[in-house]
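Read-outs: derived from the displayed coordinates by stated rules, not from any lab. Keep in mind that this is a model prediction, so the values were computed, not measured. Cβ atoms are built from the backbone, for glycine too; each structure is taken alone.
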Structure 1
Amino acid sequence: MIKIATYNINGINGRLPVLLRWLKEESPDVVCLQELKAPQERFPIQAITDAGYKAIWHGEKSWNGVAVLSKYDITEVSRVLPGDEDDTHSRYLEVIVNQLVICCLYLPNGNPYPGPKFDYKMNWIKRLTKRTKTLLAMEIPVILIGDFNIIPTEMDTYKPEKYIDNALFRIEVRKAFEHLIAQGWLDTIRKLFPDQKVYTFWDYLRHAYSRNAGLRLDHILLSPLLEDRLLEGGIDRHVRSWEKTSDHAPVWICLKEK
């Protein structure tokens, strides 16, 4: 069995104690991190190594940043999502771990809508959809995992009417996500919790966590070759209650070994 998780850490250096505690308690085999908010040279590689993980990361000063931590060897495929030579954001990391292609994603937020940030988000999704089509055509086991900054359906937000004109929930964004899924991807958390309101993000404001005023933004999608290997999964909601924690909670799945 292999346990794979995603966690928007919201600043890896400021929240390193939280990350290390979670890694020790839950012991995932592979972790995709987003929003490192650290330049390449400020990634805490020694602490990660001491915790028993290898790492590949793509840092960026102040914002963004993605990383893959693994108990297995990692081979980097790409740290650039094809399709826009002018895009300098650290939002994509494609690696191979244990014969799995893992695409660690941090999609643009896209707010405010309308505007250039929303246009950038829609273009990013279009580029991703093109890349995923290529990966599926290779007929290899692929996982799309990370903070998609997309609320897929009304069930994925505590108050749908509040988000109608929010870039996380705009109809164009949800349709783009549907189009992506229609390629053949399995939304694992929705598969495992078909009728439940499960969230992965709670704002720091207005006691959102204690009120369970959440959103489901973090997703793990499996290519068709991996569907039969899905065993279980969940959201480590309790981590959101820890001191100096991220506003996201870790999301994980377990796959049968091939």
Structure 2
Amino acid sequence: MKAGIIGCGFIGSELAQFIDSSDDFKLIALNDIDKNKTDELKKQLKNNNPEFMEIDELIGCSEFIIESAKKDAIKKILENENLDKKNKKLLIMSTGGLIDNLDLLKKIKNCEIILPSGAICGLDAIKSASGKITSLALRTTKSAKGLEGAPFIIKNNINLSGLKEKTIIFEGGLKDAVEGFPQNINVAATLFLASQFDDIKIKIIADPDTKFNTHEIEAVGDFGIIKTTTQNLPSRNPKTSYLALLSAINVLKEMKNKVKVGN
């Protein structure tokens, strides 16, 4: 399967190297707003020689498109008519970008869009309970370093380095969370897309003493109560959990498996 990757940061680079060692894919195209990143990544590959392409060209040439850029790229990707016309497969890592473009997402009829479970567990159960949920809460705890540079932090002039104890820095709904923490809260967007529950209560906590990215979910409904806690170690990018990468790699592995575990 011919693959193209949009976004060559930590996750994009790791997925490119996985594909480079796989017999099931051929990496033909790379895209990043910083072309130097694509040039550097190409040097690390042994079996594939992808070309740099603009997003529209990459989508046209690829059967399987991987988005691992920032959420701002989602709109341009979803607007590409070749997604539907040519029945592409699209793996999206920046699920927060879908929240801003739900109208475009609803127009997709033929493209298979894949959203990895990423840094949270229990997504199968949440999907199964969709339509039966009466309350849904997400509590995310990260180190100060993992939250640095977020628009909400900058706008509110929050001094993360000055925190001495675990502190709630955000309480609110999905849209405000995605806007305020675009690189930190893809979990909330994925949770919404799985649950289709509009009133998710979100708390984001900075903990100066933690080494984990922790996501706690509680869903209540006539089915009972679903509670999950996932404590992820960050990847080399402190804003990204290592489990998010492993989840994306598992999607690539599962594409050839005939036995599917979970829904």
- prompt: One of 1, 2 was used to compute helix-only ellipticity at 222 nm (-39500 (n - 2.57) for each DSSP H run of 4 or more, over all residues; to 500), and the answer was -6500. Which one was it?
  reply: 1
Value 20.6, calculated as mean count of other Cβ atoms within 10 Å over residues 137-144, assigned to which of 1, 2: 2
- request: Work out which structure the value 1.00 belongs to, where FRET efficiency 1/(1 + (r/R0)^6) of positions 145 and 225 (r between Cβ atoms, R0 = 30 Å, to 0.05) was derived from one of 1, 2.
  value: 1
- request: Assuming 0.93 is Rg/Rh (Cα atoms, Kirkwood Rh) as calculated from a single structure, say which of 1, 2 it is.
  value: 1
statement: With mean projected area of the Cα convex hull in nm², for residues 161-240 alone computed for every candidate in 1, 2, 6.0 is reproduced by structure 2
